[in-house]
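Scrolling down, you'll hit the structures one after another.
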Structure I
Amino acid sequence: MVKWIVLGVVLFALVVLALAVRPVVSRLSGLRRSALALQRRAAEAESLRTAAEQLQARAESLQERIVVAQERMTLIKAKRGD
């Protein structure tokens, strides 16, 4: 008799556990999709960061060239007497 009561309690606990776990398991596919979307966004952000660094380096290079060109223009104007 005690065995049947223990078996019934254990089976009831397993059913309650299964009912509690079911919604969590059903949400896993949504979480997986979200994780993949976040990974794609992270990859896009990394590529954008790399592109931004390259643009920054290019802008610095162009700034240096502008300074040199302005110095040359100043020298040319000084030679012309303007």
Structure II
Amino acid sequence: MDGGIGPVTWGWLGAGLLVLAGYGWGRQVSSHGVTGAWLAAMLALTLAGLYLVGSAALAGHDLPVTVGLVGAVAASLLSVYTPD
């Protein structure tokens, strides 16, 4: 065993980043619009999450991709329709 983190672990981390990014996108769009700093943060989270789940998918693990993408949409809808 090499002791490194496997692609499945990175994939689940990416799925979590996508869910967080989805929540952030929904929160910013529903409140006061997207500001420059939040745009950069959400774009970075989204791209990092997509890269990590994409790497896991290329390694043959598709579940983090599905959970990340569906979770991001669900989190954004939840944050849009949840009152402050």
Structure III
Amino acid sequence: MTEATPDAAEIAARRKYTAKRLNEHIKLFAAYVNAMVIAVAGAAIIVPLVSNPNATLGQSHLSWFAASLALHCVGHAVIRLLRRED
């Protein structure tokens, strides 16, 4: 028994399917990172101000907010990994 070699259309279809699957995984990871950004920024800024309206934001709050900005940049960098599907 010999295996038939795939033709160009089948190879292109496989490549497109693989790129589509990878792109979906990348988009899911980027969405997860952005959700973490919202959670970290909320914990760093919103929660302290709601619990005590007269509170000032200290060094630790601002460092957590900076961490959320860094995570946001990671989310944007991950989107750059998307592949062409055609």
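Read-outs throughout are calculated quantities, based only on the coordinates presented, and are distinct from any laboratory measurement. All figures in this text were calculated on a predicted structure; none of them were measured in a lab. Cβ atoms are built from the backbone, for glycine too; each structure is taken alone.
Taking -28000 as the value of helix-only ellipticity at 222 nm (-39500 (n - 2.57) for each DSSP H run of 4 or more, over all residues; to 500) derived from one of the structures shown (I, II, III), identify that structure.
Numbers: I: -37000; II: -28000; III: -24000.
Value -28000 for helix-only ellipticity at 222 nm (-39500 (n - 2.57) for each DSSP H run of 4 or more, over all residues; to 500) corresponds to II out of I, II, III.
Quick check: 3.7 is what I get for distance in nm of label points 7 Å out along Cα→Cβ at positions 25 and 65, calculated from one of I, II, III. Which structure matches? Could the numbers behind the result be given before it?
Numbers: I: 6.3; II: 1.7; III: 3.7.
Considering all the candidates, the number was obtained from III.
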Q. The value 49, 23, 18 for Cα extents along the principal axes in Å was derived from one model only; which of I, II, III is it?
A. II
